[in-house]
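Each in structure tokens, the structures are laid out below.
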Structure I
Amino acid sequence: MNQERLYQVLLGPHISEKATIVADASQQVVFRVAKDATKVEIKEAVEKLFNVSVKRVNVLNAKGKTKRTARGFGKRSDVRKAYVCLADGSEIDFLGE
């Protein structure tokens, strides 16, 4: 995979209460990824960008919620998330501590 595609696959970390619980409990990190990204591409991108080893990758598509606004109805964007399980001894620190 070329360097440009690495940065297109991972859009950023997904920070939420559930993602924090999963990270503490089972050595997993949650990323927002491109809609056309495959598990193999996600694994390669995480390993090359963060210098860690990855055990497995689980991917899910979260449908955007329909919300009611003052002007009618709106829809939030659909999101594709990747739950990346890191090997023992590997760690990704987003805060830089």
Structure II
Amino acid sequence: MTQSAKISEQAGKLMVTGDITFVTVMDFLAESLPLLKQCKELNFDFSNVKEVDSSALSLLIEWRKYAKRHNKPITFQELPQKLESIAAVSGVEKIIT
């Protein structure tokens, strides 16, 4: 069963929770954008993410493009091993590290 993904700001981090899959990713991206506008730095924490697929990698790439357009530093912490594997197979691991 797919759980929707959520994002919230806590102590300077953007806490990501739930599942980031083809089912949830578009709504999650739309939900995240207003929060990104409020932050000076984009420090994402994925320690509470349960499930990912390749759409999660697309999301991280979109966030990185957003950060570049708006001159905001960006980091990704506690990425799920599955997401790191997808990035490695896709040849884009440097984008998320």
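Values as computed for the structure displayed
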item	result
For -13500 (helix-only ellipticity at 222 nm (-39500 (n - 2.57) for each DSSP H run of 4 or more, over all residues; to 500), calculated) the corresponding structure among I, II	II
Which of I, II yields 3, 14, 27, 28, 20, 8, 1, 0 [P(r) over Cα pairs in 5 Å bins from 0, in percent, calculated]	II
Origin of the derived value 25, 23, 17 (Cα extents along the principal axes in Å, for residues 11-58 alone; candidates I, II)	I
Which of I, II yields 3.1 [distance in nm of label points 7 Å out along Cα→Cβ at positions 19 and 43, calculated]	II
Mean count of other Cβ atoms within 10 Å over residues 67-74 derived as 7.4 - corresponding label from I, II	I
Winner on distance in nm of label points 7 Å out along Cα→Cβ at positions 51 and 75 once structures I, II are ranked, highest first	I
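Any read-out appearing in this document is the output of simple, stated calculations on the displayed coordinates, not a laboratory observation. Keep in mind it's a predicted model, so treat the numbers as computed, not measured. Cβ atoms are built from the backbone, for glycine too; each structure is taken alone.
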